[in-house]
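So, here's a batch of structures to check.
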Structure P
Amino acid sequence: MSNSIIRVHWLNQSRAFRVLWLLDALKLDFEIIPYKRVDGRAPDSLKKIHPLGRSPIVEIEDKSTGKKKMLIESGYIFQYMLQNFDHDNVLNNTDPDMAEKIQFYLHFAEGSIQPPLLMEYIYQLAEKSSSFPISYFVQSVVNKLSEAYSRGEVKNQFDFLESEIVKNKGYLVDGKLSAADILVSFPVEMAFLRGFVTSEIYPNTKKWLDTIKTTDSYAITKEKVKAFGEEM
């Protein structure tokens, strides 16, 4: 689809970085249209692009007809780009079984690992935003909620990742960088930064995260967002 113009509607401090990284890894030309958060939220101007007003949004325009397609949801964006732009299987795989495994991770990133991490983050915010003596009761409640579901789920997801990375020689699929690594990187990095998991318990996962961030494509993307005031 070389007859396409690609625009990424990118929101600062968001998961949209992964989409830029994907496109840079595929060596595609694209335009970044930046947006800044307002009081921690996406600006209303994003709703003019798509009713959900979320980022990332990838806009694909056909040069010959001017017809535009709007892609939202990171997993779907990754799937679409692999199917339509990764003709050399740079981030996909020629082995059908490995390609299916990559597709699995595109759903795993948002459907399995992200929900319990989001719950843990909400609990963390609740504890930080309350003052004594209310904080004592808030902490008691969130600890019970965390113990009942999300804490165990986080452990389950990271135990799985740790074992898969060992099996696949330091990557998620087939011993090499794929779209799966890029998409899963965000929730994993947030989990380490927020203290939900540690490198002592998951050394191979932390090593994997550090390794994929040494790629040329990551460095290129990092410099691009830096131009918009984003520090990674």
Structure Q
Amino acid sequence: MKILPYIAACLVFGSVGVQAQSLPPNYKTTFENSDFIVMRVHYGAHEFVPMHDHSTYPTVYVYLNNSGEVDLKHEGPNGFTAHRPPTHTGAFRISPGMAERHSVTNLGDVPSDFLRVELKSIPPNDLKEVFRGEAPALPATPGTRTEFHDGALKIERTQCPTTESCTISAAGPRSLLVSIGTVKASIAGSERTLTPGDTVWVPASKDGSIRLSAGAQFLRVILQYP
């Protein structure tokens, strides 16, 4: 089995990183390149987060825990409050690019933890509608399936069997792997432990693979755009 040697250098653990400028400390940037900005987000139980701005990039939200309702109060002459329903571990949502300034109130009794995966290289008008993926079925069916696909973006979910390891191909367009649980991954000949929300940047390649431990679950965000 051939494993790409440069993937290991691109492995990013979500527990470390630089806090994004001009954003509250609830948002921590864990990875950035010319295609993606990955932020790990945490809203404490019943926490209020003051008004702040986000980029206009289209964004994929990957939910890392089962959490409650959240209100997002948008500022401006036509201000409104968006009501985010409860989230489920492993589910995701895609939002088109738009200017956004809001405060946040977590209405739930538990924290809300998720990733903001901002898509820097996809023009805002290429993703025109909100897409909300379903929560993964339990027990999850082993294999890889496509859960979103258009001309700009493709999102796949891989679930390894609970009794044996499996392999993700590193071949294809550039992409970002997102770990949903705590797993072990064999990358560049060494075994690493990935925790929920850890990401692996996979450059465009014609070959290579990553071996994952039994029961591993990953989302793969694949850029279809040049």
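A value of 1.1 was computed for distance in nm of label points 7 Å out along Cα→Cβ at positions 141 and 157; which of P, Q is the source structure?
Q
If helix-only ellipticity at 222 nm (-39500 (n - 2.57) for each DSSP H run of 4 or more, over all residues; to 500) comes out at 0 when worked out from the coordinates, which of P, Q was used?
Q
Of the structures P, Q, report the one carrying the highest value of mean projected area of the Cα convex hull in nm², for residues 61-100 alone.
P
Suppose you compute P(r) over Cα pairs in 10 Å bins from 0, in percent for every structure in P, Q: which one lands on 7, 29, 34, 21, 7, 1, 0?
This figure was derived from P.
Each reported figure results from applying straightforward, stated rules to the coordinates on display, with no laboratory input. Predicted, not measured: the structure shown is a model, and the values here were computed from it. Cβ atoms are built from the backbone, for glycine too; each structure is taken alone.
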